[in-house]
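**Q** I've put the structures underneath this note.
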Structure P
Amino acid sequence: MEFSKEEITRYSRHLILPEVGLEGQKRLKNAKVLLVGSGGLGAPIALYLAAAGIGTIGIVDFDEVDVSNLQRQIIHTTKDIGRPKIASAADKIKAINPHVKVLSFNTKLSSGNALDIIKDFDAVADCTDNFPTRYLVNDACVILDKPSFYGSIYRFDGQASVFYASKGPCYRCLYPSPPPAGFAPSCAEGGVLGVLPGIVGCIQANEIIKFLLGAKDLLTGRLLTFDAWKIKFREFKIQKDENCPICGKHPTIKGLIDYEDFCGLKSKDEEIIEEISAEELKNRLENKEAVNIIDIREPHEYAIAKLPNSKIIPLGQVVRRMEEIDPKNDTVFVCKVGTRSIYAIKALKEAGFEGRLFNLKNGVLAWAQNVDKKMAVY
């Protein structure tokens, strides 16, 4: 492989590093890296891998750019709102380095396509934001003997590691099972400091480049945590679990499974949760029907956007304050997107509340979209 004069100049700060040099830069140019997601974590990884001269960057994403993404997903701009993220990301990668080949997969990674997509790549960057896909990426990488460069973010906290089952532990060795459904809110519900994914994503990109260069001191077997509020890093050792169901001595998982079911997202009693649309609730209020509207978000969220005649009772207080809810009236529970409110209803039913309970379908966002278009969304 030969480099052009322009490439020599472009990568000159790499070439003068003895740990990289000409041979190392050739490794980077020959490499194929897959990014599962092009959001908060995927954005800085894509930009830095492109700048570093990775030959082929694959991106799996089926989402479109939303204005709420721009606070942290720096690969996208205001002009990209409404565009597929993979198209926006590909444009920025090419703008940084036209020598990079971009492979776009405008689809949701699933048990049906993961092995086919991942098999041709040298490394996988786990830029996911949900547990089903995270376990899917891990299991597919174990089966294909590929390293997974893990990152996760929530509010002010970040984590990073390298999972490579043939060299050390996998993600299941650290987290054998997912948290209960609804226990860990997404960034859309819990929030995230905008610069945090940049910091964690850069760590992932750093480890990917080191791996491709043949470095030995990777984050394999180590979990690095970062507190962006206190600016503190901590490191924990991760032991390989000999009883791990996929990478242990006697694995029981031989192929990809139903990860939605594994993470408890296919609730068998979901049909007993009654829902009401924003338009239906609006009509009931206009008809002056007696309806309790209970908003289970936290006060700082409630201050951003609220429904008329609503009362705030945060999710963690719902059961002990249920005497404040009149069981004679229908009660509608509200959150941002209609997810957390389901858990409030389940908790009240388990506590023996006798009134009729409804979940506002798609939450405050539905009210803002379909009823009060002047309401701020977040």
Structure Q
Amino acid sequence: MPYWGATTGDLMEYLQGEGYDCYSASVGPISSAWDRACELYAQLTGTTVDYGAAHSAEHNHRRFGRTYDEPLFDGFGEKDTNGRIKKINLIGHSFGGTTIRLFTYLMTYGCEAEVKAAGKDVSPLFTGGKENCIESVTTICSPHNSSSIYKFTEETGLYDLTLFLSTIYCSVLGRSPLNGVMVDFHLEQFGITNTPGEHDADRYFKSIVNFLENSDDTCENDLLPQNAQTLNEMIKISPNVYYFSYAFDATHKSSLTGLTWPDANANPLIVPLGTWIAHRREFECEEIGRTYGDEWRPNDMLANTISETYPFGDPHTDFDGTGTPQKGIWNVMPVQRGDHGQAIGLLNETKETREFYLAMAEMLCKLK
């Protein structure tokens, strides 16, 4: 089942058939935004993944990952026959939104710490000055400001359990022929998955322990409120790039009780989480001094709708897809109906999914 399109079919294939040049990148599903951004750059440029000398030393993992012999598509960042840079429109779902935000930030501003640590051997990703390769950044269901579900995982102990189980899951399947078939974990930097073409089983069990000990280099850690806020403070907007965000809501407020409830067509597997988000008592996150009140109840069964609108502190404006969007500011699209998975076609109507992405592709291709 393809990620983009899910149960409605391969969305990339469909959009290609409609005349849109679309590609799907693959990054580590439980990796940090930093590691994922580095993997995206290597795929786009057809190079070896460089996680950065400073970052790798800090998180005690390998600096280099797998090598991509060919770029994801030809011409990224190159000039066309008219002398214009061939730009890309980046679209990220869920934590993929954080990934492409960080990627765009590094392409624009680079990273001084990595330049100092690596010297002449630094990856071009960390030298900045490449924002002219990116036309736009579009996030879908992205918890820019974390999700109040963190409180549930904290109180129930699910945070540590989920990290442990996902590590074991990746460790078993990542060393099997199924890695890259069912899902590609991209954890070569920790030694949990083999670098394609290599078999370094001697490091296997040490790698699992190392990963668990350095579990702050994961998406789970990045999604904690205090760490999401730290990322937001670091990731500055690129002034020459368009930013769009699509928030989703799969809840409704009862006219009888005044309570917020999941929609009837929401995915039953995640409805319990969405119900908790909608019904939990007001609470405060002491680490960042945020109060989760009534405005945080609407959600897509995994993340709060308000968190998906834009990173708090960034400039933003409402935009309905008509007229002229602004660069260097979040153009916040109208809230969409559906849950976290329906946004990419999972258990959704095929026509609805395709019309949503066709309209998005048409809008993005008109940007100048």
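Read-outs throughout are calculated quantities, based only on the coordinates presented, and are distinct from any laboratory measurement. Keep in mind that this is a model prediction, so the values were computed, not measured. Cβ atoms are built from the backbone, for glycine too; each structure is taken alone.
**Q** Work out which structure the value -0.25, -0.32 belongs to, where log10 I(q)/I(0) by the Debye sum over Cα atoms at q = 0.08, 0.09 Å⁻¹, for residues 58-233 alone was derived from one of P, Q.
**A** The read-out was computed on structure P.
**Q** Which structure, out of P, Q, was FRET efficiency 1/(1 + (r/R0)^6) of positions 258 and 274 (r between Cβ atoms, R0 = 25 Å, to 0.05) calculated from, if the result is 0.90?
**A** Q
**Q** Could you tell me which structure in P, Q was used to calculate Rg/Rh (Cα atoms, Kirkwood Rh), for residues 10-161 alone as 0.97?
**A** P
**Q** One of P, Q was used to calculate relative contact order in percent (Cα under 8 Å, 6 or more apart), giving 19; which?
**A** Label of the originating structure: Q.
**Q** Here's another thing I want to ask about it. Looking just at distance in nm of label points 7 Å out along Cα→Cβ at positions 186 and 250, which of the labels P, Q belongs to the structure with the highest value?
**A** For this comparison of distance in nm of label points 7 Å out along Cα→Cβ at positions 186 and 250, the top structure is P.
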